[in-house]
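Asker: These are the structures in question, set out in turn.
What follows draws every value from the coordinates through simple rules; no lab data is involved. As the structure is a prediction and not an experimental result, all values here were calculated from the model. Cβ atoms are built from the backbone, for glycine too; each structure is taken alone.
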Structure 1
Amino acid sequence: MIHIEHLTSVVRVYRPGDSYEFGDEPVAVATLCRTDAHTVEIMAAMGKLTRAAMREIARALAAGGVRTLVIKRAGARRMPYGKLVKTHGPFSYYEVAVEAM
């Protein structure tokens with residue numbers, strides 16, 4: 001017997017009216033890495049990842065049982081609703097409760 005656990009996904013954010021199915025260009029792309037049953041780290045984000053997009057991502061992940069997001073920010077940039085959990089070099093790591101978004 002085997003069990004395959006899906007740990008990594010890609011999220012693409014589109015303008016209203018655009019979509020993956022139409023082959024439109026996303027405004028933002030990020031990798032989602034599940035670090036445990038209820039936590040996902042958002043990694044390697046590129047583009048315009050707005051607060052509205054983050055809320056939509058959080059809602060979609062919450063439907064799959066995710067309760068916490070981990071987000072890495074560079075420099076002095078903070079994460080709204082986030083709690084600073086560690087710093088490493090020029091980066092700060094924030095945990096955000098999905099329900100807070």
Structure 2
Amino acid sequence: MLNSTNQPFGEGYKPENFRWRVRRVSNWMGSQEMMIELDELEGCVSFGDTLREAKKGLKESLFLWIRHHGEQQLPDIRSGAHLIILDSPMTDEEFEYINTELKKLD
């Protein structure tokens with residue numbers, strides 16, 4: 001998809017331009033998977049059975065985030081080291097809380 005300058009959305013942006021928040025989370029099938037979220041872009045997230053799989057999905061997630069929110073919402077690209085934040089794995093209590101809250105939405 002092209003923007004108003006006939007360039008692909010997010011031209012010049014790549015997942016490595018943002019801080020990654022990495023966490024092992026529970027999934028709906030009762031097992032664990034890896035989640036990578038781009039810290040500066042709320043809701044820009046990718047999941048995979050492995051870290052490698054989650055990383056592969058980040059490029060598409062970034063493209064979809066830009067398409068939904070617009071390039072003007074992107075922060076400036078920072079130079080320097082790529083920061084990866086490792087969060088502790090999701091607890092069973094967190095998983096149960098999320099499920100309880102989701103059931104309330106029905």
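Asker: Hey, distance in nm of label points 7 Å out along Cα→Cβ at positions 19 and 35 derived from one of 1, 2 reads 1.7; which structure?
Answerer: Computed on structure 2.
Asker: Can you say which of 1, 2 returns 28 when relative contact order in percent (Cα under 8 Å, 6 or more apart) is computed? It would help to have the intermediate numbers written out before the result.
Answerer: On the way: 1: 19; 2: 28.
Comparing all candidates, it corresponds to 2.
Asker: Can you rank 1, 2 by FRET efficiency 1/(1 + (r/R0)^6) of positions 75 and 91 (r between Cβ atoms, R0 = 25 Å, to 0.05) and just name the one with the largest value? Intermediate results must be reported in sequence, preceding the final value.
Answerer: Working: 1: 1.00; 2: 0.20.
That would be structure 1.
Asker: Figure out for me which of the structures 1, 2 the number -10000 belongs to, where helix-only ellipticity at 222 nm (-39500 (n - 2.57) for each DSSP H run of 4 or more, over all residues; to 500) was derived from the coordinates.
Answerer: Working: 1: -3500; 2: -10000.
Answer by label: 2.
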